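Next up: some structures, all given as structure tokens.
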Structure 1
Amino acid sequence: MMEHIRKKAAALLARCDTAVLASVDEDGCPRPVPMVALRTEGVSTVWFSTEKDSVKVRQFRADPRAGVCFYERGNMVTLTGTVEIRTDAATRSELWQPWMAEHFAGGVDDPAYCVLRFTAHRMRYWLDGDFAEAGVQADRT
């Protein structure tokens with residue numbers, strides 16, 4: 001049963017191009033912001049891009065705990081886990097998309113461009129009337 005739900009959850013993540021990513025602010029409160037999900041790997045990993053000097057990056061440097069929520073027509077998947085800030089050229093190049101030039105005028109080599117790798121530890125979902133919560137192991141993709 002759980003494997004079937006996990007596959008449905010992964011399919012929802014793959015279809016949704018926008019997710020809400022929450023960092024933890026200086027007062028210990030969540031700070032949710034809508035973000036483009038650049039790539040998902042099952043339900044265990046979600047990739048985002050942002051400016052390396054953004055508020056969220058500063059917050060993730062201080063506290064890597066995060067939450068991500070995907071929603072589609074009454075179905076939702078929420079994930080809690082941690083964020084790693086990636087600035088290496090290989091990752092930035094691999095995840096670069098043409099629309100990102102609107103935000104990073106220097107293109108893939110823009111020094112402000114960085115990537116966030118969210119790794120899920122727990123998943124909560126409501127899919128087609130089924131609700132559950134479970135730990136997340138790395139996907140075998």
Structure 2
Amino acid sequence: MPDLKLTLVVACALVDADNRVLLAQRPPGKTLAGLWEFPGGKLEPGERPEASLIRELDEELGITVREACLAPLTFASHAYETFHLLMPLYICRRWEGVVTAREGQQLAWVRPNKLRDYPMPPADIPLLPHLIDLLM
């Protein structure tokens with residue numbers, strides 16, 4: 001098996017006061033369109049994961065997150081056909097602002113026991129048991 005390019009992305013499980021988790025649906029035209037995922041995105045060159053997540057949450061959702069409010073939870077390591085994805089998942093329960101879909105994506109606040117009802121990219125699925133165990 002040839003070595004695949006390593007792609008580092010960072011994701012966040014935003015958990016609201018009702019213990020629901022925010023999922024975002026990948027918009028039409030994007031790879032894996034229609035699937036649901038945790039908000040986040042690719043790291044810029046030289047960017048730390050936490051800084052990337054703070055930037056992405058502002059760009060995608062219009063919220064301000066402080067680094068102290070991001071707690072690493074688990075990570076995914078998944079080989080797609082053309083690249084290998086490494087994705088740390090952080091959990092965040094405190095932010096400033098109102099969560100708003102700024103990139104045309106659909107958003108859903110989902111109870112932990114319903115997370116598996118939303119079709120997700122293959123890399124996201126192994127993250128669910130860790131998150132559900134924490135929140136149930």
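Every number here is computed from the coordinates shown, using simple stated rules; none is lab data. Predicted model only: the values in this text are computed from it and were never measured. Cβ atoms are built from the backbone, for glycine too; each structure is taken alone.
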(request) Work out the source of 1.1 here, i.e. which of 1, 2 gives that when distance in nm of label points 7 Å out along Cα→Cβ at positions 41 and 97 is computed. (result) 2
(request) Give the label, chosen from 1, 2, of the structure having the highest value of relative contact order in percent (Cα under 8 Å, 6 or more apart). (result) 2
